[in-house]
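Values quoted throughout were computed directly from the atomic coordinates according to the rules given, and no laboratory measurement underlies them. For clarity, every value in this text was computed on a predicted model and none was experimentally measured. Cβ atoms are built from the backbone, for glycine too; each structure is taken alone.
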Structure 1
Amino acid sequence: MKSYKLGLDELHILIDEVVQKFPSGVVILRGDLACGKTTFVKAIVKKLGVNDDVTSPTFSLQQCYGDKIFHYDIYNHGLEHFISLGMLEELDKDGLHFVEWGDDELQKILKSAGMDVMVIDIDKSSDKQREYRVDYA
């Protein structure tokens with residue numbers, strides 16, 4: 001596991017590494033409300049040259065950016081609802097999949113299905129800095 005303590009203006013350090021080392025698969029983003037999960041996805045989308053507006057998929061469950069970037073939020077409905085809608089099959093598509101509020105159970109399911117999974121825990125250490133703990137599970 002790697003740990004980074006970064007300000008928003010330094011986030012590119014982590015973004016560059018993620019894009020280089022993890023070009024496709026599922027990235028589980030965990031952290032409290034307003035810790036920067038969607039901000040992280042916005043930075044990745046921008047880095048990959050996609051000009052779409054990135055918004056939290058809290059109410060829509062899924063957002064797609066370009067052809068190969070997918071963004072999910074399971075906070076409101078939970079993992080069972082996510083699975084019942086057939087969303088696990090979506091995660092098998094080629095590309096980068098970001099799942100906000102994913103948990104250990106989702107990680108276990110994805111690993112057992114042979115999917116590449118990265119977990120990023122985000123802690124708000126101050127108004128200007130976040131701590132990112134990255135595990136290439």
Structure 2
Amino acid sequence: MATAEQLVSVKGESVAWLPPSATVLDAARLMNDRHIGSVVVMDDGHLVGIFTERDVLRRIVAAQRDPGTTRLSEVMTAPVAVAAPYTLLDELRAVVRERRIRHVPVVDGEHVLGMISIGDLNRIEQQVQQQTIMYLEQFISTT
């Protein structure tokens with residue numbers, strides 16, 4: 001069974017982060033530039049929050065706040081649901097589903113190793129299902 005750390009190592013991408021003093025506009029530009037749906041908020045090397053596309057809609061657009069002057073510290077989600085490196089992907093999928101979240105940082109102590117999205121989990125699930133189908137087709141064709 002695959003773990004969060006294994007998935008992050010396969011993805012091989014750095015985690016997008018900003019300080020709490022950054023503006024929502026800074027975060028939106030970073031997310032657009034990197035084609036991602038969230039950024040982690042780091043203060044002095046510590047994970048203090050997460051800011052997502054959903055936060056933009058609920059806490060900025062719907063609240064009619066100015067993204068150019070609103071600081072992430074005012075609208076980020078905190079505390080952050082995180083996964084340990086050894087968390088099994090099936091466990092992580094259950095947490096994502098139960099908490100209705102789309103992005104989970106993988107954290108080892110104070111260090112953020114990577115980010116896992118619901119899209120990442122869906123891709124892995126699809127690969128597992130395709131492999132199972134292939135094995136079943138081979139089994140059926142040999143009997």
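Once mean count of other Cβ atoms within 10 Å over residues 95-102 is calculated for all of 1, 2, which comes out largest?
Details: 1: 23.6; 2: 13.0.
For this comparison of mean count of other Cβ atoms within 10 Å over residues 95-102, the top structure is 1.
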Starting from the value 2.3: which structure in 1, 2 was distance in nm of label points 7 Å out along Cα→Cβ at positions 47 and 71 calculated from?
2
Structure (1, 2) behind the derived value -12500 of helix-only ellipticity at 222 nm (-39500 (n - 2.57) for each DSSP H run of 4 or more, over all residues; to 500):
2
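Using the calculated result 38, 29, 28 for Cα extents along the principal axes in Å, pick out the matching structure from 1, 2. Please list the in-between numbers first.
Details: 1: 38, 29, 28; 2: 67, 32, 27.
Source structure for this number: 1.
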Structure (1, 2) behind the derived value 27 of relative contact order in percent (Cα under 8 Å, 6 or more apart)
2
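Suppose mean count of other Cβ atoms within 10 Å over residues 39-46 works out to 15.8; of 1, 2, which structure was it derived from? Present the calculation step by step, with values, prior to reporting the outcome.
Working: 1: 19.9; 2: 15.8.
Source structure: 2.
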For distance in nm of label points 7 Å out along Cα→Cβ at positions 7 and 79, structure among 1, 2 ranking highest is 1
